[in-house]
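Structures follow.
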Structure I
Amino acid sequence: MIVTDLKYGVESAFVWWSMSGMNDVIERSYVLRTEDGIVEHVADISRRVNGGVIGLEERVSLFNELRSMVELELNS
């Protein structure tokens, strides 16, 4: 599927995330993983979203970068 309008692309991703129960998947993964297991946590989510872990290293890097940005925003 090609999205020509970013708004609808993001909205459809949010709808899929909600309908697929991804927040529950994340909560279950966090119960199983410690902070040191972040690679496995991102892999758990990647398997559910993409069916595998191709590109996992980049996803982990992006996850850590985004998390740092959110933490900075919350602490400012």
Structure II
Amino acid sequence: GKALWREENFGYGSLLAADGKMIAVKTNGTITLLDVSPQGMKILGQSQPLPGIIRAFPSLSDGKLFLRDDSTLVCLNVSP
């Protein structure tokens, strides 16, 4: 299909969709909550819960976001 918009220099990582929002988990340990529409994206919040590099794909279940870096596993409550 046709690209509606593009965000340059966003970095590397994984995207998860939940409750009409997107969660971007970057390899540098930053997580970003995004509101995404056909017109573009808006950053709603950002955090860096892990200091290390995140290479494992994140998991989202029952309002909990699971992340891991080289040595630590963290569970974040991301429910509204």
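On volume of the Cα convex hull per residue in Å³, which of the structures labelled I, II is highest? Largest value of volume of the Cα convex hull per residue in Å³: I.
Figure out for me which of the structures I, II the number 1.6 belongs to, where distance in nm of label points 7 Å out along Cα→Cβ at positions 7 and 39 was derived from the coordinates. Don't skip to the end; give the middle numbers.
Values: I: 4.2; II: 1.6.
Clearly, the read-out refers to II.
Can you spot which of I, II the value -25000 was calculated from, given it is helix-only ellipticity at 222 nm (-39500 (n - 2.57) for each DSSP H run of 4 or more, over all residues; to 500)? Walk me through the numbers before you get to the answer.
Working: I: -25000; II: 0.
Here the read-out was taken from I.
All of the numbers you see were taken from the coordinates with simple rules; none came from a lab. Being a predicted model, the structure only gives us computed values, none of them experimental. Cβ atoms are built from the backbone, for glycine too; each structure is taken alone.
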